[in-house]
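Listed next: structures, encoded as structure tokens.
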Structure I
Amino acid sequence: MNLKIFESYQSLSEYTAEEILKQIESKPDSVICLAAGDTPRLAYQILARKLNEKKTDLSKCSIIGLDEWVGIPPDNEGSCQYFLRNELLNLVNISASQVHLFNALSDDLARECRIMNELIKARNGLDLMIVGVGMNGHIGFNEPGVSFDIYSHVIDLDNTTQSVGQKYFKTKTSLNKGITLGLKHLTESRKAILIANGSKKSNVIKAIVEGPIDSGLPATVMKTHHNGWVVIDKEAANSLI
């Protein structure tokens, strides 16, 4: 696992956007997994601007959504799908056929997981994953205690996730389950970048960087990745030795 510390959230976001752009330019048919959430928001805004300025050809790449709240419709402002569409996908020239997001309203969520697994396998795996980290150390909705050897799955959400997740919704919302790519997808990806910013993330970053590999803190799986990067700002690094 590699660690990069930036002076600010701005510079962290610029780096992340540039890494995604370089991936697409170097391999136009890249398969890229993107997380929703506050941390990648600015990176996606910067990326959208760069893609449009450079008129980058996106016709061959595939975008995979990392996760979704089960039961939340895609037009709900708190949904991961709403976030990805409004912060990036609707702002660039990419067709709907190239975007693959979980249908969290499906009456057969196990089938949704199979579809996503088969799609990623058919495209020869993920070239790049951009993920965040939750206050409980989750990646996507891979909650504490989850196996590192699992692909897409549905999971009961941790109390911390249910509580923190309310910030994305205008009114109190029931958040009981999530559907997500698994940590096996992450470890098999060709490159994974975990981003975090702000002092609120400093303790979990310290545990990831300085602590042991532990399924109780899912993000420590990054230590097993052959090309894994933890990319943070100075505030998120302020608890590190």
Structure II
Amino acid sequence: MKQVNRPMTKQTVDEKYYQAARPRSIAERLVVRARSGIYSDFIRICRPLAADSILDVGVSDVVGESPNLLERMYPHRERITALGLGSAEAFQAEFPEVQYRQVEPNSPLPFPDRSFAIATSNAVLEHVGSVDNQRRFVAELMRVARQVFITVPHRFFPVEHHTAIPLLHYFDSTFAAACRLAGKAEWGEQRNLILMSRGRLRRLWPQNDAVKVGFTGIRLGPFSSNLYAHWRREAGR
């Protein structure tokens, strides 16, 4: 459920992201490598069964090798329900086995409590516009599923994912200045992008709920390309 605060629409956000990883480019190959690592960690950590229902929140209508990693790699697509902001004609044509539903941004998920075995989201949480929206996003995934697996780009990877700006994204002030100089000022605004660290990701979860936060994607220790957060509902809750 990516934020659609104007002037950036959902479609524009997707297009801008994949401009930094054009088809058949080195950048796209790196994205594919990172997302393969993310998928491997999803399988290893969540251990989905063939019969498990999976909710994928925030799929992209951009068709290519790097978007929509779960739909592209998971063998039981008929068990996936995907949510997005657009009508997603291209997505539905690419993945006809997947159930797709269009939703409004920053609104409650249209499902009862504990409807899914697993709720997951990749590269969406950083785009929902504010820390309060991020907390609501996390809470909704926890409400509708028994497990939650969220991944985001890691701000301490040497190259920023959306703009390809190196190193200057380690601090909000230098990143905003670099975006302005590069003609990409919209990415320096919190309403469009919140750069995520381990601490920022961990603080979005309720204090009384155990969550594991770790590195995924392209593994470079503390400079790895992505972060994951995994939460599992305690038995009887």
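Just so it is clear, none of the values below were taken in a lab; they were calculated from the coordinates. These numbers were taken from a predicted model, which means no experiment stands behind them. Cβ atoms are built from the backbone, for glycine too; each structure is taken alone.
Quick one: semi-axes √(5λ) of the Cα gyration tensor in Å came out at 23, 22, 18 when computed from one of I, II, so which one is it? Spell out each step's value before the answer.
Numbers: I: 23, 22, 18; II: 26, 20, 18.
The read-out was computed on structure I.
If you rank structures I, II by distance in nm of label points 7 Å out along Cα→Cβ at positions 192 and 224, which sits at the top with the largest value?
Numbers: I: 0.8; II: 2.9.
Largest one: structure II.
Using mean count of other Cβ atoms within 10 Å over residues 64-71, single out the structure from I, II with the greatest value. Let's see the in-between values first.
Working: I: 23.9; II: 21.0.
Result for mean count of other Cβ atoms within 10 Å over residues 64-71 over I, II: largest is I.
Identify the structure, out of I, II, from whose coordinates relative contact order in percent (Cα under 8 Å, 6 or more apart) was calculated to give 21. Let's see the in-between values first.
Working: I: 25; II: 21.
Computing relative contact order in percent (Cα under 8 Å, 6 or more apart) on every structure in I, II gives 21 only for II.
When distance in nm of label points 7 Å out along Cα→Cβ at positions 40 and 128 is calculated for each of the structures I, II, which structure yields the highest value? That would be structure II.
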